[in-house]
Structure formats: C-alpha cells, structure tokens
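Bear in mind these aren't lab numbers, they're just calculated from the coordinates by the rules spelled out. Predicted model only: the values in this text are computed from it and were never measured. Cβ atoms are built from the backbone, for glycine too; each structure is taken alone.
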Structure I
Amino acid sequence: MGFMQEKRVLVTGVRNKWSISWHCALSLHREGAQIAFSVRSDREKEDTLKLIQGTDLEPTPIFLCDATKPEEVARSMEEVGACFEGRLDGLLHSMAFAKREDLSGEYLTTSQDGFALAMDVSVYTLLALSQAARPLMQAAGGGSIVTLTYLGSERVIPGYNIMGVCKAALESSVRYLAYDLGADNIRVNAVSAGPIKTLSAQGIAGFSGMLGQVAERSPLRRRIEADEVGDAAAFLLSGLARGITGEVLYVDAGYNIMGL
C-alpha cells in the first residue's frame, strides 16, 4: 500500500521517456495512484501510448487538451471527471514553451509575441487548469496541485532568458493560487528541479555547462536524476504534505544554497 493509494491524479506534459512529468507519473503509480494523462496533440497522444505500452501503466486514459484554449480545458476536465467519478485528488502541471530564438542571445531582444506565447503556455496554463480542476477537487474534499520550476526564476542563468521570467511568474502564481484555493483544502506547490536532460532543455544555450556546474558545485557533488524530482512531486501531491502549500521545494542536490 503506497502513500497515494486510491488517489486520482491528472499528469500533464508527458512527451517521452526523458520527460520529468513521465517520472512523476511513475513515482505516483508506484505509490498506488490512479493516473490519467493530458497531452496537447494527437501526435503526443500516440507517443504517450507507445510509452505506456507493455508497462503496468497500461491501460491509462489519455485526454487531449491544448491548455491555452479555455474551451479545450473545460471539455477535457469534464472527461477527466467522468473518468474519475467526479473527483480529482491531484494535478501535475508540466507545461513550458518558448521560441528557440528567445532562448539565446540577450533577453533584451525578446519579441512581444514570443513573450506572450511563453507566458501563455508556461504560466497561464497553470491558472486555467487549476480553475477547471477546482470543482473536482472540492468534490474530493480537497486536493493538491504541483508545478515544475527552475532556479532561473530568481537568478540570471545566461541563455534561460524568457523562461526565467516565466518561471518567476509561475512561482508567484503558485502563491496566489495557494491563497485562493486554501479555503477549499486545495494545496498548490512547486518543485524546483536542477537541470535534467530533457527534450526541452536541449534548446537552452549552454545547457551542458549547467549540468557540469551543478555536479561540481552542489553540496552533494552530483547532478539530479528525474526520478528524484518524481518522488518529490509525489510527496507534495500526497497527504504526507498536507500542511504544505504555496512553497517551492528545491530538488537540485542543494545547488540553490550556494553563493558561487
């Protein structure tokens, strides 16, 4: 019996076996949670189906939802409710996007449409999904929402650019949502993961240097693995973290405490 036994959790943002959200799903499943996936396109649905094929996650429901579109969020959350008997205990938000040209050079050169796109996908989707999930979590007597962030929200990471600004807005949203939803016994937190090799990370200039720096300078003298982030997210989504909300939990081998 795991600490997520009989909990219903919607996991967003899975793209491939390197996705942090995939490892979050594995941790949640290991602890007994009932999982459903939300993906943006038919292609991502096919990729996720291939990913779970032959694993003990099969069959797992997969819902289509472009979370930047309110009508799709509303429709898909109705489908999630039907799948989970009108209740939802947890939501993992793992959505971020920026144009490649806005992840190199100077932040100063970010275009207006690039700024708006990055904020819409990386930040507003948390608000939209939380709003739609609220009635299902109220029906469950409460719930937990977890999103993924990075140290670039509070420190300048050359090349991270617009995503650093988005993560700062995301962390602020976590605090405001935690306040708004607290009366419903719904908690909202973030996991700030150290740099991990994912498909999205490859688009960040100097990413390999980030990996090396963490391994060299963090107190644990090593890099972080995706399953460590998955375990932390599962903890925050569980009743073990019932007194924690509005927080950012660092899973980065302690790198964030260093002054170097």
Structure II
Amino acid sequence: MIAEVHEASRGVYGAPKVFAELRRRGERTSRKRVARIMRENGWAGTTRGCAKRPKGEAKQAAPQANSAPDLVRREFGADGPNRAWFADITYVRTHQGWLYLAVVMDIWSRMVVGWSMSPRMTADLADDALKMAIARRRPEKGCIHHGDHGSQYVSLLLGRTMRDAGIEPSMGSISSPWDNAAMESLMGLIKAECVHARTFETRERAALEIFEYIEAFYNRVRIHSALGNLSPEEFEARHAKEAASAA
C-alpha cells in the first residue's frame, strides 16, 4: 500500500503525507512504521531547493508611487472562496531558454485558479493568469489580488483588468519574500515536484508537464496538511456540500 501511494503521488510524497493518505483510506498504522518501510525500500519524497534567477531577467521593482497597499499583512488564509488571491512569477530552464510561469492561487483552498506561461516575463504574462482566474471563478467585487512589486503587477494592463473585475490590488513590502510566503511555498512545490532540477528540451515540453502537474495532480490529487489532508478540489467540494446541506 505504501508503494501504491508513493507511486500515485509521482514519488513526491515523503513519509508524513504517505501516512496521511493511508489514514484517509482507513488503514491503521503508525507514521514511524511508514517511515521505516520507506527508508528500507529507498522510497523518499522530494525536497525543495533553490534555483538561480536568470541573469538579466530579475523582476524590476515598480516605482513606489505605483505601488498598492498591503491588504494582507501576512494573513495567509481566508474565510471563503475568492476573498484573497495570491500571485507570483517563476521560471523554468529549457534548452531553448527560460520559460516563465505566472500563477494565481486562491489562498482559502490553495487552488491554482489561474496560470500563464511565456518565453518572456511581461505584463501580459501576469494579466493572462489573472484573466483565467476571473473567467473560472467569477469573483465578487472586493476580491484581493496580492502580488509583489514587480513591474508586471503594477502595469496599466493588469490594473485595468482588476478595475474591470472589481478586484482590489495588494502588495507586500519591497524585497520581503515573507509578505508573499504562501506563493513562495507554492512555487517551491512546483519546482521540487514537477521541474525537480530537470532541464527540458523545449519550452513546449516544459509547458505541457507544468500544465499536467497543476491541473491533474496539484489541484485534484495532492493533499495539503493545511486543508486537513485534502486536495484543493476535495476541500472545495466538501465546503460546497456542507453549504448545500446547511441551506
């Protein structure tokens, strides 16, 4: 059963998550036993590492006058869907050059609600990810979009998209990753569990694997301790069922 769970997780689960998944299936065991069996068989989860930022492609901080206030203040949670979205951009190495990935996550369920990929880190990259999130979720007026001070997140293009949808812009402090720690964590997961120190032959190959990781694994399957060991999709489905029952 441990081998089955580990394989189904694409080899990314360590002992704590394998144990949690076994408990979800009703199997009575202990975390120590799971860890011992995994160790004896050479089964290990992925570990997060750091990748160097591409030279010449660092995010450019926007002028202070164009910045938005910090409406989050390191409160990485929400009391319902589409109350607070977090956004960031990361990069993936390929033999053709860098591929940039913009992601929008609903902090309530940790669901990736929007994403976009491009060979260039432009305002369109961030705007396309936000537009996908808006099309999928149809947020009510007042939803917060929290990003950093990169020029992509203070562009006129993104600002117009947010105004049209009634979304409130928010930014943490300049050069303070802790103000967007939830997204730093998500991007670390994508790097460790999907990219995992690989170099793809083409940007297209990298884009296909990232798409499949986000939509087929991360949103639907991967369990999160912060969600009571449910996947984002399971968490939202349970909430919808409970809300329907209460009504």
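Identify the structure, out of I, II, from whose coordinates percent of Cα pairs over 18 Å apart, for residues 68-155 alone was calculated to give 43.
Going label by label, the one that fits is II.
For which of I, II does helix-only ellipticity at 222 nm (-39500 (n - 2.57) for each DSSP H run of 4 or more, over all residues; to 500), calculated from the coordinates, equal -12500?
I
If mean count of other Cβ atoms within 10 Å over residues 20-27 is calculated from each of I, II, which structure is the one that comes out at 25.0?
Corresponding structure: I.
Which structure, out of I, II, was semi-axes √(5λ) of the Cα gyration tensor in Å derived from, given a value of 28, 20, 19?
I
By the measure mean count of other Cβ atoms within 10 Å over residues 36-43, tell me the structure among I, II with the highest figure.
The maximum falls on structure I.
Taking mean count of other Cβ atoms within 10 Å over residues 84-91 as the criterion, which structure among I, II has the greatest value?
Sorting by mean count of other Cβ atoms within 10 Å over residues 84-91 in descending order puts II first.
From which structure (I, II) was mean count of other Cβ atoms within 10 Å over residues 108-115 calculated, if the value obtained is 22.9?
Clearly, the read-out refers to II.
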